[in-house]
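Enquirer: So, here's a batch of structures to check.
Values quoted throughout were computed directly from the atomic coordinates according to the rules given, and no laboratory measurement underlies them. This is a predicted model, so every value here is computed, not measured. Cβ atoms are built from the backbone, for glycine too; each structure is taken alone.
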Structure P
Amino acid sequence: MSLKFFGKLSQNFVELLNDKDDYNVIVEVENKEKSFTAHSNVLKYRSSYFRQELENIQPNAKNIKIITKPSISSKIFEVILKYIYGGIVNLEKVETRFIFDLMLIANEFELVELSSKLETILIKDKASWLKTHFSLVYRTIFVKENFRDLENFCNDIVVEYPNLIFDSSDFTSIPESALVSLIKQDDLQMREVEIWDYVIKWGIAQNPTLPTNLGDWAEENFLTLKTTLQQCLPHIRYFHITNIEIYDKIRPYKKILDKQLWEDVKQHLVAPYRSIKSNILPARSVLNTELPPRTNEPFSTIISEDHVAEISSWIDRKTISYSTTNIPYKFELILSGTRNGFAPKTFWNFCHGLACTIVVAKVKGTDEIIGGYNPLTWNNTYNRSQWMETKDSFIFSLKNGNIQNSILSRVKVTKNAILNVGKNNQNFQGPYFGFGFSLRSEKSRFNLDYVSRCDNTLNCYEKHHVAEISSWIDRKTISYSTTNIPYKFELILSGTRNGFAPKTFWNFCHGLACTIVVAKVKGTDEIIGGYNPLTWNNTYNRSQWMETKDSFIFSLKNGNIQNSILSRVKVTKNAILNVGKNNQNFQGPYFGFGFSLRSEKSRFNLDYVSRCDNTLNCYEKRVKTSSEIFSIDNYEVFKVIRKF
């Protein structure tokens, strides 16, 4: 008989992590802002990655080996270390994105047991999140490899809904292995000529120096494209493309095909029954696309299929709405007030344990349809109300009747995105989206009184700031309406998410043009920022000024700040500073003496040396109420992308 005492063994090994006397390894993470101590023998025997890494590192004067992993967060590495030492991973109260990132890092450290287990959890328990963040998941797993089950999961979805990838804004950035894996599928639900068009589009995008006009291509240009697509071209079903499509689409690029293949394609056009030398792949298995007969009962008495298409596009962060024939999501009705009753408690009973839900409500006496999307899980078990944090929720109103345009408002204060209401309040309070939209009733029936809200009192969801900044970019004297904003603001960097190190700004923003930097001043309602139409560059040894007449700095209306202030560049030669390498650990974005983020402690939110005083009058006016140096609670950088 053998006795096993793994619990105590695990506990003792985890306690080793707190031993500050006997360690011989330091692991630095998060741009060296956080470090952990460890023991080489434990790391080597638990991870083949660390075994090889430690063998290649020379110890310092104190006989300590230092491993630097700047891109890994301290929270994730702390979990990794506890797994290495104690074999325990606690996934309670963590977002699915954390589990996904943890899986990637476990794979990087060659922790096969952990990585494989997390992959299984994601597929079995978090499938809805994988679908909601499909583009991220698809691109990542094919780069990292070793995620065969996730690859199969994604391919099963893509073959049925190929536009999730092909029509995505970042399609041309997917890795070659992902594209090849996709076009190899026999049941890919696309016409063959469309697959060809996308393959050509991807190949050209990998070679930006190719002439724009095909008529200007030389022999070497075709050879370049042929080389780029050498893994893709064998998987095109050329002999299942119509004659007209061959002439219009394939013929212009015939030089990228092998000579024998092109000869066989031409022969097949005029004599399809003659034998050929090239390999003929079978036609793809296209599913029956005939729609089933409609039932008498509509799927919803509030929203239409057009609304479903629009909401689906918001979930996937698309700038253009899906068509009703190509909606990648099924909306399954869980609860209806007219069918199940309007009691707030009914909502919590029906929706407990459900993630990725849409709540919609028809406002009494109007055409208004308002609602919200919660990617997280509703939970009715808390004694006291608990906030849930996410960056993916949003609230909205839908085009309907006299309401001419839909309005989308994404979460801004992520820590107050969704409220899981405590048990004592569930008889009165229903779904609650961060002070932006909530259903409530003092009479325990939502349709009997008028206490539900949709006022965004604490500004947890953004709208008007984006409209106002967009109008400044276009030099409009009147702000755009929130329903007609011509730009998409794509979040590149957030201090609370990516850290406050100045160097992080230069790493993330290098090579990006048309960016907005905004910062929340610590201890005030002030939001200040700047617009840079030029390209940030982190490669200069010495700082370099950039000249433009289109940059500006600003402060935004918020809380006690009654009015926004716009200040355009005046001294154009000192509009923007690309900071030299030696100063990038201390100096962040720099708008011509008018607005800059700086830290002597290498974290913008730790000291008070950022400035917004416009001392040399490079911009028209000062945008901050005081010229004193300041610190920040958070800052964000957005890439500005024109929608129309």
Structure Q
Amino acid sequence: MSAENEENKETGTQNNSGPEEKRKKKKNKDKLSFRRTVENNIFAMKLSAKYSRAMVVAGLLFAIFGYFEWVYFDGIFMRKIIEALDNDAPFRSVMTFIIFTGALFFIINLYEKYADNVIFPLGAVKLYGGIYKELFAKAKNVELRCYEDSDFYDKYTMAMDGADEKILMIVRSFWEFLVSIPALIAVFYFMFDIDHYAVLFIISPLIGNFIFGNYKQKYEYKRYQAQVPNNKVHNYVNRMMYLPDGAKEMRLSNVFELLRKQYKSATKKNVKAAVKYAFANCMLSFWRITFTFTIIFEGVLLYAIYRVLVSHTITLAQLAIMTSLMVAMTWILIRAFENIMNLIKNGIFINNLRTFLEYEEKIPQDQKGEMPGEFESLEFRNVCFSYKDEETIKDLSFKIDKGDIVALVGHNGAGKTTIIKLLLRFYDPTSGEILLNGRNIKEYDLRAYRRLFATTFQDFAIFAMTIKENVLMGRHYENEDEIVRRSLRRAGILDKVEALPKGVDTVMTKEFDENGAVFSGGQHQKLAVARTFAKESPVKIFDEPSSALDPIAEYELFKNIMKEGRDHTMVFISHRLSSVKNCDKVFMLEKGTIIERGSHRELIDARGKYAKMYIRQAMNYLAVEDEKEVIL
């Protein structure tokens, strides 16, 4: 049962919302309040200061100096020069003023170049490193089901998509906008000093700029949201094209055409999304600039010329100063509104980053609790688990005692791997409880609890690191080389590794090293099994550890695993029932529940579904058509 349905059940209501209502809810959810947008920008500024305070300070000084140049040049310098010429001021005083201005601008320009080429690039590197460190740490800690949720994964993708660059833009835009306010007031004052009514031409563009710019940013974000799923397809196809994983299939089949069609379809959808909002964005940009230039520039100019030629109330010198101030006013307004729109747009993007970083895990990875003692037993008691409104585990109860060798068997989709994920607390049960030594596993320190288990996953990953690092997986021991060699030997791959020029120090894959080792699927699987052997945990879990192995290699592997089982509790998941003959307990699963349980011999004698599956597999191995020929 989903969380939403559970809530409805508790409140005595039913979820009758149709597609239209859900669409409206999603639309409302995607809208950001003004307050949230401001908070997002402040969040970005704090994040920037956390990793590069010098860059944040440089951004402030850069904005101050940038606007100071405009205000000083158009409001003070030009006015002084024009008044000096108009009043026949001494050449020496004019020259001194010009030299002073040149020296001042030289110092400002020197700092701006230093900030642009030293402070900002270094700060950006620190910022990028810090942000992605937090993103990766969060990605590591969110529960596994988040990666299986496409909506959450889309948000994660958007959070990762240029978050660093957007924060850098916020630093520049944030300070530029704040500094533009006193700059605008200064120019406003200089213009008001010449003519009180000229400033009226500024009010209309302020309103128009804000309205048009706000709509433009909203349309741009809608376009971006529409393109996110298609960009995921692009990234996937790009990855498949340059990684060696699919190279053979692409040469032996028509899968390349299928990938090309996927890419082409995603591109068409992106183009459609771009076209959908292109005209609106174009017109909004046009009217925003038109409002600024037409009303301010042409309006003030015509008004000033009228004052000179018709009413004779201002001089040509004042007209020149007003023209200069008008240019400064126009530029400052355009930049101010561009910065406002950048803050709104990037505030929306940063919301994805902030939401992801502030996501509260349902199963906190650093959850504290009791430290588990020595492993004695693990029990599932009336456990149910639902995923996306579908009940995958139903009223499951079983117990594993210390030293047991247990097998979970059944057809695909029976719930075997889900049980392991529940056992490792990647998921929590919807109802029921899982007990370690008689206590609910939620009461234990999570990291300490998981250290009790060493697991070989069916969908394991091989990393572009040395073989030794791939086996130890970041764990450290006093006798590491001995542990690695012993684990590789038990997994049946030591001879292969020792034949390599660098042995256990050989880098896996050619991702970063052209001399890296490329193993077969079966050899990769043995390497994954070696990890489980290397980890000093009382419970060993093997999820399809031999699916890529031939029968002889499988026999040798299970023989070594059984030797390991003398001192450990073991849990197997396997389709090949010949490998579970020596297990103490066998649980036959179907549709998320145990339909048969007992030892191999007991289940064979019961002549149920387990026996039928075993006999069918044995007939395939023996190449016989009569089940009577199978010796049970």
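Enquirer: Please state which of the structures P, Q yields 25.4, 80 when Rg and Dmax of the Cα atoms in Å, for residues 60-155 alone is computed from it.
Expert: Q
Enquirer: Given 7 as the derived value for relative contact order in percent (Cα under 8 Å, 6 or more apart), which of the supplied structures P, Q does it correspond to? The partial results should precede the final answer.
Expert: Numbers: P: 7; Q: 14.
Only one of P, Q returns 7 for relative contact order in percent (Cα under 8 Å, 6 or more apart), namely P.
Enquirer: On to the next question. So mean projected area of the Cα convex hull in nm², for residues 284-347 alone, computed for just one structure, reads 6.6; which one of P, Q is that?
Expert: Numbers: P: 6.6; Q: 4.5.
The read-out comes from structure P.
Enquirer: Still on this structure, please answer the following. Looking just at mean count of other Cβ atoms within 10 Å over residues 356-363, which of the labels P, Q belongs to the structure with the highest value?
Expert: Values: P: 18.5; Q: 13.9.
Comparing P, Q, the top value of mean count of other Cβ atoms within 10 Å over residues 356-363 belongs to P.
Enquirer: A value of 3, 11, 17, 19, 16, 12, 8, 7, 5, 2, 1, 0, 0 was computed for P(r) over Cα pairs in 10 Å bins from 0, in percent; which of P, Q is the source structure? Please list the in-between numbers first.
Expert: Working: P: 3, 12, 19, 23, 22, 14, 5, 1, 0; Q: 3, 11, 17, 19, 16, 12, 8, 7, 5, 2, 1, 0, 0.
It traces back to Q.
Enquirer: Which structure, out of P, Q, was helix-only ellipticity at 222 nm (-39500 (n - 2.57) for each DSSP H run of 4 or more, over all residues; to 500) calculated from, if the result is -20000?
Expert: Values: P: -8500; Q: -20000.
Derived from the structure labelled Q.
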